[in-house]
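Peer 1: There are structures below to look over.
Quick note: the coordinates plus some simple rules give every number you see, no bench work behind them. If you're wondering where the values come from, they're calculated on a predicted model, not measured in any experiment. Cβ atoms are built from the backbone, for glycine too; each structure is taken alone.
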Structure I
Amino acid sequence: MSNAPESARGSGEGGRRRILVLFAHPSLERSEVNGPLAEATARVEGVTLVDLYAESPTFDFNVDREQARLLAHEVICFMYPLYWYSTPAILKEWQDLVLERGFAYDAAAPALQGKIFFSALTAGGPEAAYCAAGYNHLTIRELLYPLEQMARLCGMIYLPPFALFGARTALEEGRLAGHVADWVRVLEALRDDRLDLAAAAPRTKLNDDLNAIIRGG
């Protein structure tokens with residue numbers, strides 16, 4: 001759990017937080033879930049969606065541009081399908097190149113200090129598989145400890161992942177529309193400072209019970 005302040009206040013228009021979503025899906029044309037999630041994300045006011053594979057397909061990042069994006073937003077989100085218990089490769093390359101020493105950490109004033117970081121991910125397996133007694137033996141939060149530690153090193157406020165399990169069957173089972181609506185609700189709550197960070201921080205999954213952590217609807 002982070003010891004950071006309860007709220008990372010926004011400095012955007014009207015005091016709202018500005019949100020940067022770094023979207024990574026190497027085969028988006030085959031996805032029934034991440035496409036709609038990305039499309040909904042792009043429609044939320046105050047949110048910047050960057051499709052990393054579309055913008056930098058050869059992983060040739062403009063580090064200055066990427067760092068400027070981080071400086072311009074108060075909330076940073078990695079959005080991706082879970083691949084081999086981690087992020088797609090482009091997000092790891094992004095971390096390696098963009099989160100430089102002297103910028104993101106080991107600096108007199110780390111650039112990301114006090115910003116909020118979390119993941120929005122989809123997993124093919126059922127939620128029951130992600131526990132000590134399940135097929136994968138670890139919770140989804142435990143599998144993401146490297147990202148949590150990245151956030152801690154950079155002085156960021158870490159939130160648990162917003163996760164969709166059983167993503168392969170979410171559309172046919174009628175679960176996708178509700179998940180997209182919940183996602184938009186989380187983005188708007190983060191933007192408008194209506195998400196209780198302290199209540200959300202210890203959870204395994206951010207979207208266990210949104211009514212318990214979102215104020216004012």
Structure II
Amino acid sequence: MTDSLWLSLKLSAVTTAILIPLSLPLTYWLSFSRGKLRAWVEALVALPLVLPPTVLGFYLLQGLGPQAPFGAAWEALFQQRLLFSFPALVIASVIYSLPFAVQPLQASFRGLDSRLLEASWTLGSSRLATFFRVVLPTCRPGLISATILTFAHTLGEFGVVLMVGGSIPGQTRTVSIAIYDLVEALDYGEAGRLALLLLLASYAVLALLYVFDARSPRWR
């Protein structure tokens with residue numbers, strides 16, 4: 001039980017650490033771009049929200065396998081198979097949790113007063129400097145919300161991580177998969193204790209998000 005919980009927390013932390021920096025430039029472009037491509041990219045980013053996890057997991061299973069170009073390149077580079085490994089869980093989690101990082105950031109970016117950006121540009125700041133000195137500090141509540149939601153969503157993943165990682169103790173067996181295995185083994189007592197632990201952890205993370213939102217200046 002401890003190994004599964006630690007693995008889930010590790011997966012959530014690594015996924016969040018990777019996904020938030022990747023989401024920032026993507027979200028900035030989605031928020032301020034006027035090109036025709038934006039709507040198509042926005043739909044692609046939001047796709048995991050409506051796509052069944054098993055469908056996404058199936059395509060990842062095909063794409064990360066040793067016969068696929070990416071999976072073969074990984075195996076040649078690191079001398080180990082990508083599927084049914086922790087890196088495979090991270091890749092799957094980054095893709096599956098992408099909208100949970102992008103959407104809070106996008107709402108925050110779109111609510112930004114354009115006069116702040118124009119004032120920064122008028123004073124001679126580049127777009128990159130404006131992003132770090134104006135956009136990020138002003139949109140800090142959205143950044144924190146995206147971080148918390150990404151972590152919480154990854155913590156409870158099941159379908160996608162099961163497809164690409166299986167159930168290898170200490171390597172790919174997360175809490176949600178451990179609960180499934182225990183139920184299959186008819187060990188409802190242990191499954192109930194583990195489910196309660198995941199429930200409390202998820203509730204604590206979400207409560208932290210709502211407490212932060214209630215205290216955020218944007219709600220005053």
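Peer 1: So Rg/Rh (Cα atoms, Kirkwood Rh), for residues 30-109 alone, computed for just one structure, reads 0.97; which one of I, II is that?
Peer 2: Corresponding structure: I.
Peer 1: If you don't mind, another one. So distance in nm of label points 7 Å out along Cα→Cβ at positions 150 and 198, computed for just one structure, reads 2.2; which one of I, II is that?
Peer 2: The read-out was computed on structure II.
Peer 1: Here helix-only ellipticity at 222 nm (-39500 (n - 2.57) for each DSSP H run of 4 or more, over all residues; to 500) has been calculated and equals -8000, so which of I, II was it run on?
Peer 2: Source structure for this number: I.
Peer 1: Right, here's the next one. Among I, II, considering only distance in nm of label points 7 Å out along Cα→Cβ at positions 54 and 190, which has the greatest calculated value?
Peer 2: II
Peer 1: Thinking of I, II, which structure, once relative contact order in percent (Cα under 8 Å, 6 or more apart) is computed, gives back 30?
Peer 2: II
Peer 1: I would also like to ask the following. Quick check on the output: 52, 20, 11 is Cα extents along the principal axes in Å, for residues 118-165 alone, derived from one of I, II. Which one produced it?
Peer 2: Derived from the structure labelled II.
Peer 1: Given a value of 64, 43, 28 for Cα extents along the principal axes in Å, point me to the structure among I, II it was derived from.
Peer 2: Among I, II, the structure yielding 64, 43, 28 for Cα extents along the principal axes in Å is II.
Peer 1: Just checking, which of I, II has the largest value of Cα Rg over 2.2 N^0.38 Å, for residues 86-173 alone?
Peer 2: II
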